[in-house]
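Trainee: Dropping the structures in below, format is structure tokens.
Bear in mind these aren't lab numbers, they're just calculated from the coordinates by the rules spelled out. Being a predicted model, the structure only gives us computed values, none of them experimental. Cβ atoms are built from the backbone, for glycine too; each structure is taken alone.
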Structure P
């Protein structure tokens, strides 16, 4: 089976093509990772075409799609979601979709007993999701908040225990967290780890009961509105 996996929820974006064998082993056929210099929508179709060509494949060879739903940039999330929904509809193939922060936590499950994936939401805000890592379990659904308000959102984690923090949210806003919370965080050895197409695909492989969606069942995780909507909210305060 051939899988196309996509995430464009942040300034970093990722496409990947993977071949899954009957014995559940897989081969990375090709990956394209990039930092946003233009809108992701301007390049995602071109990059997909180039990736397929480099692997000597056609769109019709793809059997399944994998997708990061966010949280993240409103516009960024929309690019991948609309792209994957269009492919799912036109090719009549299923979609595996997940919270974009979850595969990042799973990849680092061996480093601690609990973690918080925390990424930059801009305007002194962070996106977060919390996890117990042994056994792996999401205990805090994705949310956004200011660093000063973080503590009241993460009661499902034991802050008496050191908590691994993955992502750039903590390092960017370190001075804005309360001392009591910041002292319990251990920064990941990776200063900033992005969700990528391969981590989403690999998380799908370990999912014991993966839910495969039709194109019209895919719902993005929009925690915050578009930039225009967020500016309007601020102006009305």
Structure Q
């Protein structure tokens, strides 16, 4: 008999492959309990966990829907860069600098638990605030876990598309201050070696890695959070 973790994983899978799209109403607890052959309480436990993570939205008498922008609020918050820029009263824009498909470097593959020969998508995107460099987004994507068809990421940023379309189960995040590498310095318009605020983040579904991203923020960036 399936446990609540199994049901949680299956719900995440259906959301990931867009059997249940963002904003869509999912089956009732009674229907899911009958489908999986478990008690309603088991289904409730799984859906409650996903609601607490921000993947589902539950309202009494209105049913349960897939969140339009699923964000895990409990331990890892994934902001949409566009919204972050606009919250500062600035206009957001971005430029896709590079897109390449191929095998990731060994350190990236190891970090994401991928074996030799894994194929990924490399994206480098420069986000701007009022036309000035804001953050350089360097990202590896695992196409094996992404819903098709994939956009070209020239019209919508990978950051915003992933938050809207891919529900994740877990992840980790690290912050550091680093000197700008040659490529980062050129993109952000700063001197090589200038101090940058850097965020590195990895996320996974219940089954596999989704993405590894490095965000190099232009000097003057300030991170603010609530506790």
Structure R
């Protein structure tokens, strides 16, 4: 009989439960090691290509609920003093879309609450192709208070960094940029969306910032085969 992995037990648990739980715990420990290894590889990437142009964005600002100020801001202006990394999420909300992507909206619902914490360590912006006034309207409807929302309606950022396809279809890309010696370089993109999925898998390329699925993975029901987040739900549900 193998040694128990720890001494913590729960009320009325069986020996069969503990044996199965320990097998799972070993797998969770291996996954933790692999996650750390993957993060280390990501941090060790050499610099990507320099950004080809200092993009001008239409800027909602970082207080969409309280301000009606529109301004333009360059990509280089998104780097605060002392913070040399910039995370940019491409929000699927194009000018011809009747409504924003529900899945992107789910991600941003959570990210909005994390922004005061994230700003202590890095720069974060959200870019959508719709006009900034339309982005603002949806942000107010959604109750977002902290996201830094930008419009790429008048630049080529989405096309250059794979936030849209050649025919204009919007893609939920996550890109990271870094500032070195006055030059901005691309350093990482959520490229899992570009490789073939194994049978039964979604791309899961932005799961690292999407707590919805991570929590559902802890339940016996899991993610479900067909369920996806919605912009609105029946209050009785």
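Trainee: One of P, Q, R was used to compute Cα Rg over 2.2 N^0.38 Å, for residues 13-124 alone, and the result was 1.43. Which label is that? It would help to have the intermediate numbers written out before the result.
Mentor: Working: P: 1.17; Q: 1.43; R: 1.56.
Comparing all candidates, it corresponds to Q.
Trainee: To which of P, Q, R does the computed value 2.9 (distance in nm of label points 7 Å out along Cα→Cβ at positions 117 and 189) belong? Can you show the working numbers first?
Mentor: Details: P: 1.9; Q: 4.6; R: 2.9.
Among P, Q, R, the structure yielding 2.9 for distance in nm of label points 7 Å out along Cα→Cβ at positions 117 and 189 is R.
Trainee: Match the computed value 33, 25, 22 of Cα extents along the principal axes in Å, for residues 45-108 alone to one of the structures P, Q, R, and report its label. Let's see the in-between values first.
Mentor: On the way: P: 33, 25, 22; Q: 47, 39, 20; R: 39, 28, 20.
Corresponding structure: P.
Trainee: Hey, another quick one. Hey, distance in nm of label points 7 Å out along Cα→Cβ at positions 101 and 197 derived from one of P, Q, R reads 1.2; which structure?
Mentor: R
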